[in-house]
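Alright, structures below, take your time with them.
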Structure P
Amino acid sequence: MNIYKTLILSFAALGFTSLSAQNPIVRNQFSADPTARVFNGKVYVFPSHDIPTPEGKGLRKDWFCMADYHVFSSENLTDWTDHGMIVSQNKVAWVDSASYSMWAPDCIERNGKYYFYFPANKNVADANGRKGFGVGVAVADKPEGPYVPLSEPIKGVNGIDPNVFIDKDGQAYLYWAMGNIMVAKLKDNMTELASEPQIIANLPQKGLKEGPFLFERKGIYYLTIPHVENKIERLEYAIGDNPMGPFKMAGVVMDESPVNCWTNHQSFVEYKGQWYLFYHHNDYSPTFDKNRSIRVDSLSFNADGTIRKVTPTLRGVGVSSATNKIEIDRYSSKSETGSSIALLDSVNTFNGWKTILNDKNAWVQYNTVDFGKQRLKTVQLRALSEKGATLEIRLDKVNGPLVAEIKVPKSADWNTVEAKVSKFQAGIHNLIVVLKDSPVEIDWVQFQ
C-alpha cells in the first residue's frame with residue numbers, strides 16, 4: 001500500500017488538477033461518499049477522501065481512514081476539476097486529529113454563503129460526557145472555498161453522514177446517522193438546531209442503515225439510505241410528503257456490489273433536465289474495499305414517481321471528445337466472448353485499465369463520442385500484440401461504417417500506432433473497435 005500513499009501525496013501537492021474521466025470520475029486519488037450539488041451552473045461534488053491507514057493511526061488498523069476533503073466541479077460531467085483540499089482534520093479545533101475519521105460530508109448554499117457539513121471524532125467529551133462523532137460546519141463565499149471551520153461542532157448532533165435539505169418554504173433540515181436515521185430542523189444561521197432531534201420511523205430495523213440523503217421531486221420527498229439487507233450495503237429509498245416524515249419504504253435504487261464492496265453512499269442531483277445518481281465503488285482498490293472511488297450514472301423515474309433501479313456502468317455519463325484519449329476499457333458494451341478488462345498495473349492502479357481482445361471478431365464499444373464538425377484525418381491507438389494484430393475502427397454498431405484499419409506491430413512492448421481516417425463522419429457516434437486476427441491489448445484511442 002505504500003505506493004498508494006506516494007501517489008496520493010504527490011497528486012495532492014499539485015493543488016488544482018484537471019481530470020477527464022468516465023467511471024470512476026476522480027482518477028488521481030481515492031474518493032467516496034459523494035454529495036453532488038448544482039451551484040452557479042456547475043455540478044460540484046463533495047466526497048470524502050480515503051487514504052491507506054498510516055501506521056498506528058486511525059480508528060483501527062485496515063479500516064476507513066480519511067484526513068481531509070477535496071471538492072470537484074464540472075460543467076459537462078466529463079471533465080472534472082479538482083479544486084484541492086478544503087478542510088483538514090489538522091485545521092479544525094474540535095477534531096481529534098489522530099482519528100482520521102472525516103467521513104461522508106455535504107454542502108449547501110444559503111444567502112450567498114456555502115455551508116460544508118462534515119463528521120469527525122471529537123477530541124473532548126461534551127457536557128453529557130460523550131465524545132464520539134460530532135458534525136461540524138465550515139463556511140465559504142464560493143463553493144470551491146476557502147472554507148473556514150467553526151470552532152465547535154453543532155450542539156445536539158452526535159453521529160455521522162450529515163445531509164442538509166432546504167424546503168421550498170425556506171426551512172432547512174439536517175439528517176444524520178447513528179444506529180438510526182435522525183432529523184432536526186436548522187435555524188436560519190445553518191449552524192444550530194431549531195428543534196429536538198427525532199428518529200425517522202418506519203425504516204428497516206434489521207441491518208445497518210446510514211448515509212441519509214433527502215431530495216424532493218414533484219412534491220414527493222425521497223429519503224435515500226445505504227442499508228445492509230443481507231451482508232453488504234445496497235441503496236434503498238423511502239417516500240413521503242413531508243421532510244420529517246412519515247416515510248414509507250419504496251424500493252431499491254442500486255443492488256449490492258457484485259464484487260462485495262461492503263459500502264455504498266449516494267446523492268441525487270438534477271442537472272440540465274437530467275437526474276443523476278452519484279455513488280462509490282472500489283475500482284482502484286479491488287482487494288481492499290476501504291479505499292473507494294466515486295462514480296455517476298443516469299437516473300430516471302416511473303410515471304408514479306418511483307425510482308427505476310440503476311445498473312452501474314463503467315462508461316458513466318457525459319460526451320467524450322474524439323480528440324481526447326478515449327479509454328475504451330470504460331466500455332458501454334463488449335462481445336460476450338474474447339473480450340475482457342484488466343488493470344494496466346496491479347500495483348499502480350491509478351494507471352487505469354486496458355482492454356484485451358483475444359478472439360477474431362471480438363469487439364468493444366464506447367458510446368457517445370463527439371467527432372465534431374471539422375474533418376479528423378488520423379486515429380492513434382496505444383496497443384500491444386505479441387503476434388501483431390489488425391483492428392477495425394467502426395461507428396455506431398459492430399458492422400457499422402468502417403472509418404479506419406490499424407495494424408499493430410508484433411512486439412512485447414506497448415506501441416502508439418497511427419492510421420488514416422478513411423471515412424470521416426461528423427457529430428456524435430458510438431465507437432467500436434473490432435479485432436480481425438491475433439490477440440491484442442489496447443490502452444486508448446485518439447483521433448486527430
Structure Q
Amino acid sequence: MRTFFREIGQDLYRFFTSITLAIVLISLIALFSFVGTLIPQETFTREVDYIARFGFEGYQILKQLQLTDIFGSWYFLFVMALFTLNLTACTVKRLRASWRYWKLPMLALPPDALKRLEHTRSWEGPVTSDTVPSLERDLQRRGYRVRRESTQLLAEKWRWERFGIDLFHIALLVVIFGGLTTMLAGFRAFEIAHQGSLIELPGADFQLKVNRFWSENYEDTERVMDWHSEITVIENDREVFTQTIEVNAPLRYEGYNVYQSAFGTDWQGAARVTLAISRADGSELGEFAGTVDDGFEIPEEKLLVKVGAFLPDFALTENLIAYSRTQRLENPGTYIEIFDLQGTRLMRTWAFSRAEMQQFWESSMARVSGATPYRVRLVGMTAPEFTGLQITKDPGLPIVYFGFLLVVLGLSVHIYFKHQQIWVHFGESEIVIGGMARNRPRAFAQEFERLVNEIQKIIPKEELCATPVSSSSI
C-alpha cells in the first residue's frame with residue numbers, strides 16, 4: 001500500500017513539474033486574457049450596454065459562457081489553480097537543484113582537463129615567488145572569490161546567479177497571491193451617478209457625494225475632449241475634502257480609487273416620460289408624467305399607473321423579449337402597467353411615440369387578455385445626465401507591485417550575471433589557465449582575454465602556446 005501511494009505521489013509530482021503542462025496553462029491564460037480585452041467585463045459595464053453592443057441573444061450566450069466575467073469564471077479559476085500548483089512544484093524542484101549547485105565546491109582540475117576547456121591558454125616558463133600573490137590580488141579586484149589548492153588558484157564569482165530564475169518563479173507566486181487577495185478582499189463597481197447623488201461603499205466608513213459634472217469639447221467641435229466630476233468625501237456627516245476627477249486622474253481615499261469612466265444621458269435608469277392616456281372609446285383622460293420605477297395616480301379614474309422601463313431604441317428578439325439596440329433616441333418606448341386602487345392589474349402595454357408601434361403591441365395584448373380598457377401614447381421624454389464612475393479597492397495591489405519588482409530583479413540577475421570559474425595551474429615548467437561560464441560565452445570570452453593580457457604582464461614567460469581563446473564556453 002505504501003508503494004502504491006508513493007507511486008501516485010511521484011506521478012503527481014512529475015505531472016505538476018511538467019514543462020508541457022506549464023506551456024499549456026500559460027497559453028490558456030493568455031487566450032482568456034485576450035478574450036477579456038475583446039469583451040467588456042461586467043464589473044464596469046451595464047447590462048444595457050451589452051445588449052446594445054451584442055444584441056439580446058448574443059448577450060445571453062456570453063453570460064451563459066461566463067465571458068462577461070471571464071476572470072471570475074470557474075474555468076479561469078481552475079486553470080489558475082493548476083498553474084499555481086504547477087509553478088509551486090517547479091519552484092520547489094528548481095530550488096532544490098539550485099541549492100545543491102550552490103553547495104557544490106569548486107574542485108581543482110588536472111592540466112590536461114584545463115587544456116580541453118574552450119577558454120584556455122598555457123605558458124612555458126618559470127614562476128617567481130611574486131607571481132601567485134599578484135595574480136590572486138588581480139582576480140580579487142575583478143570580483144572573484146579566490147582560494148589556493150595545491151598548485152592551483154581556484155577563482156569564481158556570481159555563483160548565486162543560479163537563484164535568479166528561482167526568484168522569478170517566487171515572484172510570479174507573489175503576484176498570484178496579490179491577485180487572490182484583491183479577489184477575496186477587494187471591491188470593484190461601476191456606479192451611474194446623477195448630480196447630488198450620494199454613493200455608499202461596502203466596508204467603507206465614508207460616502208461620496210457627486211456635486212456636479214461636465215465635459216469639455218475640442219475647440220469649435222462637438223467632439224468630447226475630457227469628462228470631469230466634482231466629488232466630495234463625507235465622513236461622519238462631515239465633508240472631508242472635495243476633488244475634481246477626470247480620466248487618468250482619480251480620487252484616492254482610504255484604499256478606494258474613484259475613476260472617471262463614462263458620461264451620458266441616463267435614459268434607462270432615470271427617464272421621465274409624459275404619457276397621453278385615453279379610454280378605449282377614445283375619450284381623453286389627459287397627459288401625465290412619471291419616472292422609471294415610479295408612477296402616478298389618475299384620481300378621477302381611480303387608477304395607478306406604473307412606469308416599469310424605458311428603452312431609447314426599442315427592439316424585440318425572436319422570443320418577443322424587449323431590449324434597446326442603442327442608447328440613442330431612435331425608437332423610444334416605455335413599459336406601462338395600470339392598476340386599480342385595490343392593486344389589481346388592469347392592463348400592461350408598451351407605449352410608443354409612433355402610433356403604429358403602439359397599436360401593434362396593444363393588438364397582440366388584446367388577443368391574449370381581451371380588449372384593452374385604455375390606450376397609452378408616449379408624447380414626451382426627458383432624462384438627467386449621468387457620470388459613470390469606476391470604484392475599486394485593491395488591497396493586493398502593493399503585493400502585486402512587490403511581485404513585479406521581484407520579477408525584474410530575478411530576470412536581471414539571470415540575464416546580466418552568469419556564474420564564472422577560472423583555474424590557474426602552476427607547474428614546474430608550465431602555467432595553464434582555463435575558464436568557463438554558464439551561458440553568455442561572448443562576454444566571458446572578453447573577460448578571459450582581458451585576464452590573459454594581465455597575466456602576461458605578471459608572469460615571466462618564454463613561449464606562449466598557440467591555444468586560442470574560444471568565443472563560446474562549456
Structure R
Amino acid sequence: MRYPLRWLTASLLSFSVLSCAKQEITPVPVVAAVTSAADVSSAGFPETFETGTKTSYTTGSVTLGSGSWTLNDALLGNTTADRKTGSQSARVRNTGSLATNFNLTTGAGVVTVQHAKYGSDASSQWELWASQNGGTFTKKGSTITTSSTALSTASISVNLTGTVRLQIRKTSGGTSRINFDNITVEQYGGTTSPPPPAAADNQHLTMGNPSGAATNISMPTNYLLNKPEYALSYHRDRGTPTWVSWHLDASWSGSAARQNDFRADNTLPAGWYQVQGTSYSGSGFDRGHNCPSADRTSSVAANSATFLMTNMIPQAPNNNQITWAALENYSRTLLSQGNELYIIMGAYGRGGTGSAGYTETIDQGRIQVPARVWKVIVVLPVGNNDVSRVSTSTRIIAIDTPNQQGTTSNWGQYRTSVDAIEAATGLDVLSALPASVQQVVEAKVDNGPTL
C-alpha cells in the first residue's frame with residue numbers, strides 16, 4: 001500500500017510499497033549545490049539522452065538536452081544491447097543513479113520514465129527520489145521492477161511545487177544493468193497538499209483521489225473533471241483519462257437506452273485539443289468506456305454522459321467487448337445481492353494491439369494507446385459511513401489486462417493486487433482508507449466468485 005499523496009511534503013518521510021517500512025530521508029552528496037544558474041523549468045523535457053557523451057561508469061557529470069546530470073556508476077549507451085528509442089539511452093548498474101544538477105523551477109507533477117533490461121541481464125529494481133532543497137531527498141512512488149527487454153513506461157506522482165531535483169536510483173540486481181530513456185516531467189502548479197477526497201458517502205471520490213488531480217489549468221496531465229456521473233483525471237497530452245472513478249448502486253439503474261452519442265467534451269479548458277467522436281475511426285481500436293454505459297441507465301442524461309470522449313480509451317475490441325464486458329456484467333450482479341460498489345478504472349503504458357495490429361498512437365499522434373487496462377472494485381453491503389465500513393475482510397477486486405486481442409471472458413485470470421497496480425502506475429488508488437486497512441486489503445489478490 002501507499003500513503004496518500006496529499007500527505008507528502010518535502011519534510012515528511014516516505015514509505016516503501018514493498019516493505020511498508022519507513023524510508024529515511026537521505027542526503028545525496030553527489031548532487032551539486034543549488035545555484036541560480038542551474039534553475040530551469042520543465043521545458044527541457046522529455047530527456048531522451050540523445051545529446052552528450054559518457055562512455056565509462058565512473059561518476060561524472062554530462063550535459064544533456066534538459067541540463068547537467070550526474071551519472072553515478074552509469075553511462076550513455078549506444079550498443080545494440082541498449083534499449084532505446086533513438087541512438088542512445090542511459091545505462092545504470094549496481095546501485096548507480098541518474099541525478100539532475102539543476103532545479104526544476106515549475107515543480108514536478110507526474111514523472112514518466114521508460115525503462116528496460118540491458119541485453120540479456122537479469123531483472124533489477126529502481127526508485128525515483130525528489131528534493132526541494134538540493135540535498136535532502138525523499139522516495140516518491142513505489143519500488144519498480146524492470147523485467148522486460150522492451151521499454152516499459154512507469155508513471156510516478158511527485159506532486160511538489162517550487163524548485164525540485166530528481167534522482168533515479170537503482171536499488172537491486174547487482175551488476176545487472178537497466179536502460180532508462182524518455183523521461184518526462186509535468187509542471188505542478190497546485191499546492192503540496194492537493195484537495196482531499198470527498199468524505200461523504202456515495203461520491204465518486206469517496207475512496208480517494210488517486211493522483212491528487214485538481215481542476216487547475218496548470219496541471220494539464222492531471223486535470224480533474226468531477227461530473228455528476230463520474231470523476232476522472234484527464235491527461236491532455238495523451239488524449240485519455242489516467243483514471244475514472246464512480247459509485248454504483250441501484251439508484252443508477254433504470255430503463256434509459258444506450259445513447260451512442262460519442263462526442264467531444266466541451267468542458268475541457270479553452271485551447272486544449274478535444275478528442276472527437278470520430279477520432280478513433282479506422283484505428284482498429286474501440287472507443288472503450290471507463291465508466292460503462294450500462295452503469296448509468298437511470299436517465300437519458302446520465303447515460304449520455306458516459307459517451308463523452310474524456311471517458312474513453314483506445315481499447316482492443318476483444319479486450320473491450322469480451323473481457324471487460326464480462327467483468328462489467330458481473331459487477332452489476334453484485335448490486336442485486338445487496339451491495340454497492342466503488343469502482344476505479346484506468347490505463348497505463350504505451351502501445352496496444354487492436355484489430356489492425358500494434359500501434360502506439362492514433363488520431364495523428366494526438367491520442368496515446370495504452371498497453372494495459374486495470375480496474376479496482378470495492379464491494380460493500382448497502383449502508384452508510386462507507387469509508388469506515390471498509391475493513392481488512394472487505395472484498396476488493398483488482399484486475400490488470402493487456403490491451404490486445406485474444407483476451408477471453410475469463411476476467412478472473414487477470415486478477416492482481418491493488419499494490420501491484422499502484423506499483424505500475426504510481427497512483428494511490430484507495431487513498432481515503434486508513435493506512436492500517438490499506439496495508440492489508442491492497443496486498444490481497446481476490447479469490448471470490450467470477451460468475
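Each of the structures P, Q, R was assessed by distance in nm of label points 7 Å out along Cα→Cβ at positions 122 and 234; the largest value belongs to Q. Once relative contact order in percent (Cα under 8 Å, 6 or more apart) is calculated for every structure in P, Q, R, which label goes with the largest value? Largest one: structure Q. For volume of the Cα convex hull per residue in Å³, the highest value in the series P, Q, R is held by structure Q.
Once distance in nm of label points 7 Å out along Cα→Cβ at positions 186 and 426 is computed for every structure in P, Q, R, the highest value turns out to be that of Q. Please compute distance in nm of label points 7 Å out along Cα→Cβ at positions 282 and 402 for structures P, Q, R and give me the label with the greatest value. That would be structure Q.
Read-outs throughout are calculated quantities, based only on the coordinates presented, and are distinct from any laboratory measurement. Just so we're clear, the structure is a prediction, and the values are computed from it rather than from any experiment. Cβ atoms are built from the backbone, for glycine too; each structure is taken alone.
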